[in-house]
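Q: Structures given as structure tokens follow.
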Structure P
Amino acid sequence: MSRKCEICGKGPSTGNNVSHANNKTRTTWYPNLQKVKALRNGTVRTIKVCTRCIRSGAVVKAV
């Protein structure tokens with residue numbers, strides 16, 4: 001199961017957590033993905049979509 005938005009392709013990003021003592025540890029930030037029943041190519045499918053795509057109206061939800 002990939003952690004990637006099926007509309008915009010947004011995926012995990014990596015970087016450092018930096019403490020007050022300037023210690024650095026690697027970390028991964030994941031997009032806020034939701035499973036949504038949406039119309040894709042005329043059929044209803046469950047897809048994983050980021051919340052930004054849902055809010056912007058890029059996803060047509062099934063009724």
Structure Q
Amino acid sequence: MNITQQKNLRRSRNNRMLAGVCGGMSEFFGISVFWFRLAFLLAFLPGGVPGIGLYLLCWLIIPAA
């Protein structure tokens with residue numbers, strides 16, 4: 001019998017700077033949180049709206065842990 005553990009995308013309680021979005025994505029995908037924070041920072045550079053909007057959208061959609 002093979003029991004698999006299902007991972008759910010949740011905002012992190014431990015690995016957070018603001019809302020835990022990047023930490024939660026890091027735990028879900030198994031990638032360093034640095035890369036998610038860098039991606040949001042790069043999305044923030046062209047005027048701020050894309051990065052902030054995407055982060056706020058993730059904050060609203062991804063449930064808390």
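Q: When helix-only ellipticity at 222 nm (-39500 (n - 2.57) for each DSSP H run of 4 or more, over all residues; to 500) is calculated, the result is -2000; to which of the structures P, Q does this value belong?
A: Working: P: -2000; Q: -16000.
Corresponding structure: P.
Q: When semi-axes √(5λ) of the Cα gyration tensor in Å is calculated, the result is 33, 10, 8; to which of the structures P, Q does this value belong? The partial results should precede the final answer.
A: On the way: P: 33, 10, 8; Q: 25, 12, 10.
That value comes from structure P.
FYI, it's all coordinate maths here, none of it is from the lab. Keep in mind that what you see is a predicted model, and the values were worked out from it rather than measured.
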